[in-house]
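Read-outs throughout are calculated quantities, based only on the coordinates presented, and are distinct from any laboratory measurement. A quick note: this is a predicted structure, and the numbers were derived from the prediction, not measured. Cβ atoms are built from the backbone, for glycine too; each structure is taken alone.
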Structure P
C-alpha cells in the first residue's frame, strides 16, 4: 500500500522551531503527465527562507517560495499550477522538459488554524500509528484534520479509506455545513523501522544510509566494543539488551525489517530464532549461502518452514565489495521488498556489462 513517508522527517524540523518562525505547508494535490513528485508530496517553507522537502526535482522550489511568502503575509491559503507543456508557463521556460502539470496547495501553519493539526499528526506518528491526513483545498481559511486508526469505525474514515483504496493520496468530496468541499486525503505512515543486529565497522555505512532514507534505525550488539554511540550517531536507538532479550523490548513489534550482520554464528542464530516471532517483512543475513545454511541449522530452524524468507546472501547484485557497496545493495533490496517493487532497471537501454573485462 502506498503511503507518505515525507511527513515524519518534516514534522521533526517543524516541531523544533514551531513557534519561532512563520511556516507554510506546501502539498502536491494533483498531477497530470510525467511529474517528479506525485499527489501527497509535502514541503515546508519558513520565514527565514528555509525550505525542507521537495515538491519537484528542485527546479520549481524557488518560485514556489515566492508564493509561500505571500501566504505568510496574508494568512490565507492558495493554489498554484505549473504546466510543463505550456510554452508561456514558467515551468516550461525553466527548460525542465518533464512536460507534466503539477497542482500545489500552500497553507499557512498558524495557531488560528490549529497548526493544521500537524502536532496531532506528529503525536500519532511518534506512537507509530498510521493516519489519514485531510486538507481542504478551497476557501479563505486553511483547514486540515487527522483521522487515526482509532477512527476506523467512523463513517468519515470508512468513506475516505474506501475512496483512497491502495492510493497514497486522492482528491475526495465531503459534505459540510457549507455544501460539498474538495479535500486531499493522504495516507501517512511512521518511518520504516530497521533493526540492525551487529555493530561492527561494516554496519556503519548501512546505518548511515538508512538514516538518510528517513528510516528509523535501531542497533543491537551486546558486545562492549561494538555499537558504540560515537560510531553510530545516526542510529535512533542503541538497544541495551542481549539478542535473546530482543523479543521483550518495547520496540520489538515495531520493526519492519532486520539485517543480521554480527559476524558471529551463535549471535546470528539467536537473532534468527528471536525474529521468527516478529512482524518484519524483510530479513537479511550477511554472508554466503553456505553460512546461511549453517546459521539456520544452528538455530534449529527448517528453511522450508520459516515464516519470513531469509535473504542470504543479502542484497542485490550491484557489484562492489566494500562496506558502502554492500550497504547500498542490502538497503536497495530491503527498500524494494517493503515497497513491493521488483528492483529491476527502469529502462532496458543499459548494456549488459562484460564481467570478464
Structure Q
C-alpha cells in the first residue's frame, strides 16, 4: 500500500480543517489503497504548531515552512497560509517536486498564477486547489445533470455567498480585510468559491461588470488602533458566459443575520437546478418537459435527496441516508486529491482551473476600478 507523507503549512482554521480530513478519510472510505502519514506541521507561532502536532499526531512541529518543504520524506505539501504567502510556498514546493494541496485562492494575482503554471509544467506533480463546494453529492449531481443536458441550454443564473461578519463596526480587523495580505477582499475569500462553481458548471465567461464596497473605512485592530480597510466587504457582479447566459452574483459579509449562505440557481430551456449550502442534503430540480395540466399535474420543482449518497468507496460510513455537513465537502475534496496522487491521475480543480478563477477575479476588480464591463 502506498504511503503518502503529509506536511501541513498553517495550523489555524484551515490547517485544522485539512488535518481533520487526513484523520477521518480512513473512516469515511473503504479500501482506499493508500496510507496517510502526518509527518510535519508548521505555524509562525511554534506553540500553535506544537498544539496541532500533539492533537493530531504529526511527527514534528516547526515555525519554518522550509523545514517541511525541504523534507525529502514528505510527498504532499498542504498550504493553509495567508494568501500572500501561497506563491512562494508553491514555487519552493514545485522546485522540490512535491505534490501540492493548496487552499483557495491559488495566489494573489494572475501574474503569480501564470508563474506557478509555467513551473508546474516542468514538474511531474499532481496539484489541486481546495474548492470543496464542488464535492457535496448535491453539487456533484448538479454538474452531472447539466453535462447530461437535463436543463438544456443555459439561459440565466443567479448565485450568492452571504456572511454577516462585517456588520459589527467594532469587530477587530483580520488579515482578510488587508488586501496586501489577502490579495483582495470578500471577492477572494468567498467569491472565489462561487466563481469556481459557476465556471465548473457552465464553462468560461465572456465578460464581467463589478461594483465593490467597503462597509466601514476604518476598523480597530486587536489593540484598539483604528486601521484603514483595504479589502472590500461586498462585491456585486453581472456576468455573461461564452455560451451567452447572463446572470448575477452577490458576494457580501454585510448580510445581517446570515451564517454561511452559498446559493446558485441555474435556469435552462429544458429545466433548472437550485442549491443552498445551508441545506446541502438536497438539490432542487425543475423538469420543463413535464406538461402543465389541470391542478398542476407533475409540474414543479422536485427536491432530490442527495444526503451522503457518494459513490464507492465513500457512502459506507456514515450511512448514505445520513445528513451531510460543511466538513464532509472538505473531506471528499481532499480524498479526490489523495486518490489522484496515489494512482497518478489528473486531478480537478487543478492549478490551471484555479488560475482561471484568479483571472476572472482580476477582471472583476478591473471593472470595479474603471466602472466599465471587462472582457475576458
Given structures P, Q, which gives the highest value for relative contact order in percent (Cα under 8 Å, 6 or more apart)? Q
Which structure, out of P, Q, was Rg/Rh (Cα atoms, Kirkwood Rh), for residues 19-74 alone calculated from, if the result is 0.98? P
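Compare mean count of other Cβ atoms within 10 Å over residues 219-226 across structures P, Q and report the one with the greatest value.
Values: P: 17.2; Q: 11.5.
The maximum falls on structure P.
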Between structures P, Q, where is mean count of other Cβ atoms within 10 Å over residues 131-138 highest? Q
A value of 15.8, 51 was computed for Rg and Dmax of the Cα atoms in Å, for residues 203-266 alone; which of P, Q is the source structure? Q
